[in-house]
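Please treat every number below as a calculation from the coordinates, not as lab data. None of the values given here were measured: they were computed from a predicted structure. Cβ atoms are built from the backbone, for glycine too; each structure is taken alone.
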Structure 1
Amino acid sequence: MHDYLLAAVLGVIEGITEFLPVSSTAHLRIAEAVLGVDLGDGYWKMFSIVIQLGAILCLPIYFWKRILDFIWTFPRGTRGDGTFMTHPLTLTFIAFVCTAGPAYLLTKVIGKHLEDVRLMAIALIAGGSVMIVVDKLYEAGRGIRLFTGRITEHMEEMRPWQAVWIGLCQILSAVFPGTSRSMSTIASGQLAGMTRTAALEFSFFLSIPTMFAATAYDLLKTLRADKAHAAVEGLGVVHMDPHGWTLLFIGGAVSFVVALAVVAWFMNWVRKHGFVSFGIYRIVVGIAVWIWLGRG
């Protein structure tokens, strides 16, 4: 496959899967393996990181009005009855901190040993099973009250403990590639008594600082890696040229456009349907990958 077409195809995959609860990391790694991309090549590792930025940039654009409302009404909130600790911006920051610190420490210890396609297949199956169970429990009671006696209909009604809980659950996606960041936040939000829409919206807002920080860190680490450091970190030494920059632009631009369309579609889908179909999809893909690896 021509490099330009390969960059566009990977950009489409990233754009489609970044915000759906199906794991963009697993889909990119699996697609690269199927298409014959060297998973150990430093450039393509860096490429997978950079095109995530294209997808992430669509969120501030899609939610620009909502973000400005939160900023202008801080700290009382859009309803005028909030506090500093219950404002959505504060709760997003709390969840981010609960994820960032532990995830950084854990990935230093075990994360580098888990970026394996076989383990990603297991994570897809396990995560899909969790999504189906959680969503079925949600449908049975229009919200799960494992920790609370009431349903959280909107982000403005969230409480600090819910942000802490969601942030801690998101660590799973940082440590175990294939788990899916959005799956972790959505499922944990539903367990904490949030509606599907509220859990999904908070997942989007939390992904802005989380993914920007994670992507920037990984990109800086990759670009600054020398041979000795690369061997330790499992990276690769990257030498950029005009051809490489062109591929990055194609992949990033495509992922941005596709992700913007997916976010709009996903918000409307969740209001009418649940997450069971995504859980089934994860299980099917995980099993298919496991069978494919077994034949290799």
Structure 2
Amino acid sequence: MPTLFPADSLPCRPVAPLKGPMIERISIVGTGLLGASAGLALRQAGFEGRITGWNRSPQQARLAHQMGAIDEVAADPIEAARSSQVVLLSVPIFATLDFMEKLAPALGPEHLVTDVGSTKRMIAETAAELYNTPDRAAFLPGHPMAGKERGGAALADAGLFRGAVWLFTDAGGAGRSARGQELVQAWRDLVMAMGSRILDLDPARHDELVAWVSHLPQFTATALSALLEEEVGAAPELKDVGGRALREMTRLGASPFSMWRDIAHTNTEAVERALLALEQRLAYIRENLRTPALREEFEVANRFRRE
């Protein structure tokens, strides 16, 4: 398989200091793990503006407020967005698409909407239809490569994005207003102030890459965990026999379906290709357990970790 992303090809930008009062109010729609972590990270980075938050679960919104991730709980996400310069959509992908449609007629060129969705093609296509014209709000598709196997505000971490790559797929922003472009740059500066490195990708390329490096590991861990549960899950010795390898390989298996349903639906073809390739690779190993080809497979795998 060809190398999809050589390390020296990633034009990541270094962390920059927080700049100016361009953004004075941010609205976070979805105060779960990523949304609440963004609020905490913004505060740690020195952002002094107002942060409002909304969540479909009032309990999660209140928890984010108690943690200091947001300054106030919004009763209406659309009204909160209107009174902000930047709206961060931190909800599942289909909910992001729904909010994009609801926000487009409610906002204007003085607003920027951005997101943290794990797939970008459908979001970028919707943004091209509804945003980024001189009389409309700007939209910047984004995806921080950070997270945990479980969600919720209780697990929020101000350092979650530190050292992580924050991907942007700004393929259709050429027609946005000058104010929108200023807000885009200001948000990118804030992302770097949170400790992230920025990488710009084409939306289709983004979805291809994350299918290999993020979605394939998740679905592999899910399959392995489900298999172990059915085959040896009832064995009383399992906890004693299963060591570090078991814990590391099945950690992602704890991820809930609600976090991955939309990813499976919006990046189906790329994930199918990756899963098929893995199936073929596993079959190749199975067929060569007693041949020199097994040694060669380990050598190839060792090169990937060294590189």
Practice task
Assign the value -0.43, -0.54, calculated as log10 I(q)/I(0) by the Debye sum over Cα atoms at q = 0.09, 0.10 Å⁻¹, to the correct structure from 1, 2.
Solution key: 1
Problem - Ranking 1, 2 by relative contact order in percent (Cα under 8 Å, 6 or more apart), the structure that comes out highest - result: 1
Practice task
Figure out for me which of the structures 1, 2 the number -14500 belongs to, where helix-only ellipticity at 222 nm (-39500 (n - 2.57) for each DSSP H run of 4 or more, over all residues; to 500) was derived from the coordinates.
Solution key: 2
Handout entry: Computed 4.2 for distance in nm of label points 7 Å out along Cα→Cβ at positions 43 and 243 - originating structure among 1, 2
Key = 2
Exercise for the section: Name the one structure among 1, 2 that mean count of other Cβ atoms within 10 Å over residues 75-82 of 17.1 was derived from. Expected result: 2
